[in-house]
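Participant: Input: structures, listed below.
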Structure P
Amino acid sequence: MSAQRDGTRSASAESSPKSSAAKLPCVDIEAGKVRSGLRPAVPVNAKRLDHVNISVRDLDVSAGFYAALFGLELKEQGDNGVTRWCIIGAPDRFYLCLAEQRGSEGFKPDGTHINHVGFVVDDIDETVRRIHGLGLRLEANDATVDWPRSRSAYVKDPDGILIEITNRFGGGLD
C-alpha cells in the first residue's frame with residue numbers, strides 16, 4: 001500500500017506482483033480541453049488563489065475553528081436571509097469564505113467534491129505541536145505523512161472536510 005496525496009492509501013504497482021503491474025495512463029490535458037469544449041485561446045493570467053468558499057453547517061463553529069487553527073480575523077460578514085456567511089483571513093496570506101447551509105446534512109466524502117484544501121507552513125513540527133495544543137488530533141493515526149518531497153499533517157474541520165498542512169509549497173514540485 002502507498003499513500004496518496006489525499007492521505008488515503010491504495011495499492012501501488014510497487015506492492016503488486018511484477019507481472020500485473022500496469023503503467024498508469026498519463027493525464028492528457030490537451031484532449032481534456034477538447035472534450036470540455038474549450039477553444040484554443042490565451043489563458044487567464046491568475047496571479048494566485050484569492051479564497052476558497054466552504055459550505056458549513058454551523059458558521060460560528062467553523063469560523064472559530066479556522067480562526068483558531070490559522071490565526072485568522074473576521075473581515076466581513078452578512079446574511080441575505082437564505083445564507084449566513086463570513087470572510088475570515090489574514091492580509092498577504094489567504095482568505096476563507098464560509099457559507100452556512102442551514103439544515104444541510106454536512107460533507108459527504110463520496111461523489112465529486114474538493115478532496116481537501118492545502119496550506120503551507122514553515123515548520124511542520126511546530127505546526128503539529130500547535131494543532132495538538134488546540135486539542136485536535138491528526139488524521140493518519142495522529143501522525144504526519146511523508147511524501148517524496150514534502151511532509152504533511154491532515155486534520156478534519158467540524159464538517160469533516162480534510163485540511164492538509166504541508167511544509168513545502170506545491171508539495172515541493174517546483
Structure Q
Amino acid sequence: MFRISKDSPAFYITSVAKDRLPVFRKDNIKEIVCKAVDEARASARFLLFAYVVMPDHLHTIVGSDLKPSKVLQFINGIVSHRLIQYLKEQGHQRSLEKLRHQEMRRNYRYSLWDHHPNAKLVPNEEMFLQKVRYCHQNPVRAGLVERAEDYRFSSARIWARRPLEDEPLLVDIDQIDWYSRR
C-alpha cells in the first residue's frame with residue numbers, strides 16, 4: 001500500500017512532445033503509449049495512479065521509491081523507443097523527420113520529447129486529488145470530449161469506478177492507503 005505524505009510523496013509527471021507536435025493524435029499511437037507506460041511500470045516497479053494521453057503530451061501520477069527523474073527516464077525512454085520503432089516499421093518518414101536531431105553520443109537520431117522534464121512532488125492527498133482531477137479534465141478543457149469519462153485514453157473511468165472491459169491502461173488506485181478514509 002502507498003501512503004501519500006511528505007515522506008512518501010506521489011509524483012505528478014508531464015512529458016511534452018518535441019516542439020509540441022501532436023504525435024499522439026491517433027488512437028493507435030495512444031494505444032502504443034499506454035502499453036509502453038505499462039511496460040515502464042513493470043520495469044521500474046512503480047505504481048501508476050492516474051494518467052491521460054493528450055495529442056502532444058502525457059500526464060502521469062505515480063508512486064515510487066525511485067527518484068522522480070528515474071521514473072521519468074523509464075516512462076519517456078520506453079514510450080520513445082516503442083513509438084519511434086513503430087514509426088520506422090510503418091515507414092512514417094515525414095513524422096520521423098520532424099523528430100530528427102543531431103546524433104548524440106549513443107547514436108540516437110530522433111527525439112520524441114521536449115527535454116525540460118517536469119516532475120512535481122505531490123505531498124498530500126488534497127493536492128493529489130487536485131492533480132488527478134486536472135489530468136482527467138484535460139481532454140474536456142481541450143474540447144476533445146464533453147465529459148472526462150468519454151475520453152478513452154485516461155484513467156477517469158477507473159476513478160469513477162466504471163472501467164471499460166478493454167481499458168487501454170489500468171491504474172493502481174486500490175494500492176493507495178488513504179489517510180482520509182481511516
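What follows is calculated from the coordinates using simple rules that are stated; it is not laboratory data. Note that this is a predicted model, so its numbers are computed, not measured. Cβ atoms are built from the backbone, for glycine too; each structure is taken alone.
Participant: Upon calculation of percent of Cα pairs over 23 Å apart from the atomic coordinates, which of the structures P, Q produces 40?
Facilitator: Q
Participant: Now a separate question. Among the shown structures P, Q, from which was the value -5000 of helix-only ellipticity at 222 nm (-39500 (n - 2.57) for each DSSP H run of 4 or more, over all residues; to 500) calculated?
Facilitator: It must be structure P, since only it matches.
Participant: Check the numbers for mean count of other Cβ atoms within 10 Å over residues 27-34 across P, Q and tell me which is largest.
Facilitator: Q
Participant: Which structure, out of P, Q, was log10 I(q)/I(0) by the Debye sum over Cα atoms at q = 0.17, 0.24 Å⁻¹, for residues 91-138 alone calculated from, if the result is -0.70, -0.88?
Facilitator: Answer by label: Q.
Participant: Given a value of 34 for percent of Cα pairs over 15 Å apart, for residues 35-74 alone, point me to the structure among P, Q it was derived from.
Facilitator: Q
Participant: Identify which of structures P, Q gives the largest calculated value of mean count of other Cβ atoms within 10 Å over residues 59-66.
Facilitator: Top value of mean count of other Cβ atoms within 10 Å over residues 59-66 goes to structure Q.
Participant: Using the calculated result 33 for relative contact order in percent (Cα under 8 Å, 6 or more apart), pick out the matching structure from P, Q.
Facilitator: Structure Q accounts for this read-out.
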